[in-house]
Structures are given as C-alpha cells and as structure tokens.
Structure 1
Amino acid sequence: MAIATTVAFPALNVFDKPLSGWNYVLKTIEDTVLTLLILALVSPVMMLIALLIKLDSAGPVVFRQKRYGFNNQLIEVYKFRTMYVDQQDDNARQLTTRNDPRVTRIGRFLRRTSLDELPQFFNVLKGDMSIVGPRPHATEAKAAGVLYENLVDHYAVRHKVKPGITGWAQVNGWRGETDTEEKIRKRVEHDISYINNWSILLDLKIILKTIWVSLLGKEAY
C-alpha cells in the first residue's frame, strides 16, 4: 500500500460514498468495538481531567462546537474545554496560536497531548464520527485568512466519509495551527490519500502512531 506523505496531490476517485458495502460494515464494527474498549480504559483519566478543569477555571467541563461531518452536514463535536468561558470561539474565527491567552493552564496540556479530544469517543458511539478519518473542521476555520473550502481544490471530497478523532494528516505532522495555505493543502492531500487507500490495517497503524504523536505533543497548542 503506497500512501504519499510528501508527494504531489493524489489522484482522486470521487464516489458518493467511498466506504460502502462490507468496508462500511467493517469500519463500523471497528469503531464500536475499539471505542468501547478505549472508553473502558480511559474513563478514570477522563474523570481526573474533568476534575482538573473544574479546579482550574469556572465553566462547563465539555465544550460543544458545530463542525462539518459526513456529507457536509453539521454535527456537534465534543471536546474537553480548554479556553476560558468568556473567551471561547464557537466558530473558530480566530486560530489558536502558541501561548494563546484564551487557553487555560490545564487547557494547554490537554491540547498539547490531544487529551482534549477524548470526549469525541462519544461522538463515535453516536455515529457522527469514526476513530480514524479526516478531522472535522469548524464552520469558520481559515488558513491565511481564507475559508478552507475556498482555498483547496477537492476540499469537499474529505466529507465523503465520517470525520475522525485522528487521521493520516495528524500522524504525519499536519496538525495544530493552519496559518499558511500549505498547511491546509497538505492536510487535505493526506485526508484524500487516506480515503483512497483505506483499510483496517491502515486505521490500526494510524491509531498506534497517534499515541506516539500525542506523547510528543509538538504541533498542537
């Protein structure tokens, strides 16, 4: 299986639903089984994180944000709250930057390690998301001041599968701030490469790499 990480934009096979038939069934089973196992393992960690958030700043533990999901439909994505309540950006009009004053103390740690994404396993159980897939983007997310969909050709192709908690782009270094056109173009390139080359083994590889990338925690803030 050849999946490009630095090559030119991949050739596209545009389907109404790239993952269909038995592939769709297998991915659904994978998501359900792994999510239940992961939640059983990390539930004590999630409870500890919830306590730390409450001790660190006033406000709810979970942040809910509208993002684009399968077929470009809006879904409500769950995250642990990492910003002060009065400075939250519900539609991601302003990119989060290094040492962003809107982010709480515990929030910086959660973002760096991607632990703020843990509540999204409940999105997977709801059927809104998969464990692995293109990351869901907020409604007003921009790169270099331009909305993603207006900047990247074939951007809509990434909405032909469910969005994921992690993805091929994220484990190859394309996570965190999108302050340049190249960063969002590379993300979409990797997302489409993932869709065209999907397999259970690829998903497992991405999950394992995600653990390592999260421990390093260099790009996200």
Structure 2
Amino acid sequence: MLASLPYWLYQMTRYGKYRKGLAERLGGVPARLRLPEERESVIWVHAVSVGEVLAVAGLVEKLQRRFPQHRFFVSTTTDTGQALARKRFGDANVFYFPMDFAFAIRPYLRALRPRMVVVVETEFWPNFMRLAHASGARIAVVNARISDRSWPNYRRFRGLLRRLLVNVDLFLAQTEEDAARLQDIGAPPERVRVTGNLKFDIPAPAPPGSCCARRGRSPLPDR
C-alpha cells in the first residue's frame, strides 16, 4: 500500500479517480446501508463496473424471487458501476468494495454477516476471499472468464492461486475453455461448471421507433 501510494495520489489529484467512496473503500460502513436484522440472511454480490452490474442484475432478480427471505447487498469498484447499481438496487443496498486489506474488509463482514458471497467474473482478491470463507460464507464466482491476455499471468502465479481458489465453493464459467483454465490454475474440478455468459441474458434495447409503431403512430414528426 505504501509503495503504490504515489500512484493512487496522482490518480486522485490528476484525474479525480477513487475520491468517491474513499471512506467506504477503507472500511467505513456507510450509514445509508440498511443493515440486516439479527436473523436475516444476507447474500453479498460484488460486480466491478457497469458491465458486471448489467450482467448480474437478472441473476440477482431471480435469486430475490427464489429466496425472498434473504437480503441482497451489491458492491462495486468503479463510480459508474456504483451509480448504476444504486439505480438498480437502491442506495440502501449498495456500497463501494473495500480495499483488499483485513482492516477494510472485516467491518463489512461483521456488519453484513453474509451467508453467501457472489463474485462476478474473476475478481480474485486474496484477503477478501480468505476472510469471507473464514467467516462461514459460501463463495461463488459467476460468469467466470480468463482472457487470452491475462492467461499467461494467471499461469505464472498458479502456485499461489491454488491456495486462494480452494476458498471458493462454486465456479460458473462462461465457456469450456474458461473452465479448463480455471482448473489448470487450481480450481477444484468438482466445483467448476459451465453455464454460459450472463451478458447474453441482458435484454436487447427496443429498436428505434418501436414504441411509436406499437401505438400506430409514425415515429417521424408532422411536417
């Protein structure tokens, strides 16, 4: 953290990045969150940015219908993802993902007491996964993928990844190739399934003028 501090300070002062939600990223649980009651079960979903929020929105809705007694909280990393998540799931259920340090993660685990953590794609944060698993939460990685670009780096550190991925209870991979790569870097084969890409489930936008056509009106203004 100390070694990379100049980089973060430069990004904050030069481009304004990471300023929003800084207290939340450092472990400050925001007062706006409607924390679960003593006996409420919680599912914590982490989606990095806009694409991941869109991809997981349908899954969250289905889980909410199937498990209405559970509370759902969503964390994001980027500002754009945060804005969309709050619009979709409400301010009281959305927060910035804490930095991968124990002092920042533990306050959220104590406050939310998640029964399950759902991580979208491949956000493999070592401390977060270790502490979430130690707290008793089950961990699922959904829409998992390992791109051609990142594949060599994953293989280079697969000795370390093997010890990390054992904390994950279920991997839902996008393709057979992604599943094979996950197993190669240490994911237990019996925990890996291929379920396709969640982003294909995002409804396509209506074609221009379709609303007008349904109402029997021309999409063009009168002249």
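Readers should treat all values here as calculations from the given coordinates under stated rules, not as data from a laboratory. Nothing here was measured: the structure is a model prediction, and the numbers come from that model.
Out of 1, 2, which structure matches 17 when relative contact order in percent (Cα under 8 Å, 6 or more apart) is calculated?
On the way: 1: 25; 2: 17.
Clearly, the read-out refers to 2.
Looking at structures 1, 2, which one was helix-only ellipticity at 222 nm (-39500 (n - 2.57) for each DSSP H run of 4 or more, over all residues; to 500) calculated from, given that it came out as -11500? Computing helix-only ellipticity at 222 nm (-39500 (n - 2.57) for each DSSP H run of 4 or more, over all residues; to 500) on every structure in 1, 2 gives -11500 only for 2. When percent of Cα pairs over 28 Å apart is computed across structures 1, 2, the figure 37 traces back to 2.
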